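These are the structures, in structure tokens.
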Structure 1
Amino acid sequence: MTKEPIKVLDDLADQVADEFEAYRPPDEFSDVSLVIENSDKERPTLIVHVDREDAESLADRIEEFLREHGARTERERHSATDVRVLATVD
């Protein structure tokens, strides 16, 4: 039996948090934040928000990590310092 997409994304979010923990210091503003948007129960989305100088290079690394772990990704660029990587799974 396969896992539900929300469970897969939850596990993937934990892996991203572990891999990029240097950008997520406790009790401080984080360069990387994670949210699972699940208003569409059939197609939840992991949103990885990168908010820092040179956000594109870190977003590249995060996007590569997500793809290596089986996610489909797309990117939203709001500014040079504000990039979101959106990840979905089957």
Structure 2
Amino acid sequence: MTMQQRSSDRKSTNIVLDCIVRKQREQAILCDVSPTGCRIELFDAAVELGSTIIFEVDEKLGFAGEVVWVRGVEAGVRFSRPLLPKILTALDLD
């Protein structure tokens, strides 16, 4: 796979979020985040290329994306839509 140019800059983070992977509640570390995607590390879950992940910021705020690459416990996620400003603020990424 060749590296594609990113549509926006990524910010290095170590934010741990609850997420839903294959209808199971898991946790993931958001390692690099931009408004359009992220790289994650999963604690116990395995993801497949093309699967959907739903991230939960809190009980009322979340976002989803599609797994576009997998390398061991790491995965690249392209968000379904760019992150809203209120999500960036809640994650302290603004």
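Every read-out reported here was derived from the displayed coordinates using simple, explicitly stated rules and does not represent laboratory data. Because the structure is predicted, anything quoted here is derived from the model rather than measured. Cβ atoms are built from the backbone, for glycine too; each structure is taken alone.
With FRET efficiency 1/(1 + (r/R0)^6) of positions 60 and 76 (r between Cβ atoms, R0 = 25 Å, to 0.05) computed over the structures 1, 2, the top value is the one for 1, the highest of the group. Tell me which of 1, 2 gives 17, 57, 25, 1 when you compute P(r) over Cα pairs in 10 Å bins from 0, in percent. The read-out comes from structure 2. Using relative contact order in percent (Cα under 8 Å, 6 or more apart) as the calculated read-out, with 23 as its value, let me know the right label among 1, 2. Clearly, the read-out refers to 2. Mean count of other Cβ atoms within 10 Å over residues 28-35 computed as 19.0: which structure among 1, 2? Traced to structure 2. If helix-only ellipticity at 222 nm (-39500 (n - 2.57) for each DSSP H run of 4 or more, over all residues; to 500) computes to -1500, which of 1, 2 did it come from? The structure behind it is 2.
Given a value of 1.4 for distance in nm of label points 7 Å out along Cα→Cβ at positions 20 and 68, calculated from one of 1, 2, which structure does it belong to? This value belongs to structure 1.
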